[in-house]
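Novice: Take a look at the structures below.
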Structure I
Amino acid sequence: MLPSALNDLIEALGRLPGVGPRTAERYAYFLLKSDQNLSHNLAGALSVLHDSVKACPKTFALMDADDDVSPLYADPSRDRKTILVVEEPLDIYAIEHTKAYGGTYHVLGGAISPMDGITADKLHIAELIQRIADDAATEIIIATNPSVEGESTAVLLDKLLREKYPKLNITRLARGLPLGISLEYADQITLTSALKNRTKI
């Protein structure tokens, strides 16, 4: 029913996470109706994406392909003795927007999920253990997501790091109820964390 080029675009867009068939159709039709420059710019950005972006060999954060290490790691004003551990590269930018953290980062590359075939050996845990020695780190901040997988990963990390570095200060981002949420809508993990981390008024 549709022209083959439009149909191919709909199918390609439909492979993106969170994009269903109807959304893919709307995106494709929007691009068709828009100025051709928008499509050309999008195609140009996609064509150089894989050759222009790579993972930092030290932190596994995303960086320009021309860089040797992540700019955040190379920045002399950052405290290399403090390492905040996240699941994915984009988690870094959420922390950076707060402007409240001055250490470095380490990206695990996911969270333990046996059902999805992600085991501990597939994450950048060994590299983290080596980095602690290389950078003489004194504190590890575990900032995995508040999910079953994130919690499992945090527990394993805590165990492995304490075995290797008994004197290392291992902390966790505080968990609790976000502002503006009703108790009835909070999930069990959030509620449990809020109870455990309750503070004095």
Structure II
Amino acid sequence: MSRILTIVTVLLLGSLSASAAELGDDGLHKADWMRDTFKDLQEDAAEASAEGKRLVILVEQRGCIYCREMHEKTFVDPRVEALLTDDYFPVQLNLHGDTEVIDTDGEVLSEKGAARKWNVLFTPTIIFLPPEVDTSKSAIGQAVTVMPGAFGPGTTLDMFTWVKEERYLDQSEEDFQRYHARRIRERDDGNTE
């Protein structure tokens, strides 16, 4: 009986993961919390601000196993998903895409042109913008931090929280690595969610 229960559980979890990482026509993973915009980052930043949220850019590519890992294991963590939904305005760009993007400085270019301009080499790459976007600077020129690569739920949760709490403004006593180490200790001790 326990073997049957195990098989049913594996099948259910497998179907949940598959639904959490649906692929769009462009081959990129799609999630309900992503914003489908015209990719005018000035407008996106204004809309994010009006909602009391922060613009975050997710650069991904077709066939990226690390992007799939983030969508199937990290972004579906309820704590991470809550931050993405409640506190952030996530806009997805395709590393090799041709869709027109208007950078925060007003320059019009393709998604792949923006990725080159921002020196994005790896996917996924998450670019965190400040609460108030400066329209004289490119997105990467004013990013408060960049998260290149795939990370697990704990690291991702801590990065999104660290940015949300604006801890990047004063790192003299606790930069992200120290913050993350403290949060791991607190989770291990049961002192935080």
Structure III
Amino acid sequence: MRVLLVGLGDFGRSVAKILLSRGVEITAIDIQENVMDGIDFIRRNALSEDLWAEIDLEKYSSAVIAVPSDIDALLLIMMLRNKKRDMLIIARCNDPSYREKMFMAGADYVVDISTITSQMIISTIFREDAEKKLIYENIHVRTYFIDETSPLAGTEAGNFDGVYILAIEKDGKTKDYGIIESNSRIAVIGKIEDLRKFEDRFINP
């Protein structure tokens, strides 16, 4: 298995270390000289068309976009998706407002701060299993604040329109079952289209 890693800053290097520990071969691209043991490094501007004319994308099963600019990430997602339709593309997102744009551009999975926070809640309860499913089954997690006016306040946690409420947090205490109280936060898991329906019905009716 070989992964293309675009961007070798702090985030990219953390990803590289995890992949290397699992025996994954990595080719990294960065405009700065940032060599790392165990990977093939290309010092180039990843937005250069000349670069992509030289790289055989058929060698790579997936790509991780770890550049600091969300606009650059959008361009790279579109570029890679057009060049290889079946590539798994995972992108870093700094501004949550770009999350949906990255999905529309062709990303299979987008990592933003809210998603990472949700995964931390879930991993505390379900350990590693739930986290693995997120990336390999195109499942996403979002957190929502439930105030006094929410139609979910006072209801039992469980399945709602194809999504599942995994965790309820209030006053620093977390549980995975029971009544959803007002002024609490919930972590909800599901496919993106089901999450949108859930939001239309319960979060932004």
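What follows is calculated from the coordinates using simple rules that are stated; it is not laboratory data. Note that the structure is predicted; figures quoted are calculated from it, not measured. Cβ atoms are built from the backbone, for glycine too; each structure is taken alone.
Novice: Quick check: 1.00 is what I get for Rg/Rh (Cα atoms, Kirkwood Rh), calculated from one of I, II, III. Which structure matches? Intermediate values should be presented prior to the final figure.
Specialist: Details: I: 1.05; II: 1.00; III: 1.03.
Computing Rg/Rh (Cα atoms, Kirkwood Rh) on every structure in I, II, III gives 1.00 only for II.
Novice: When you work out distance in nm of label points 7 Å out along Cα→Cβ at positions 50 and 82 for each of the structures I, II, III, which one comes out largest?
Specialist: Working: I: 3.9; II: 2.8; III: 1.9.
Result for distance in nm of label points 7 Å out along Cα→Cβ at positions 50 and 82 over I, II, III: largest is I.
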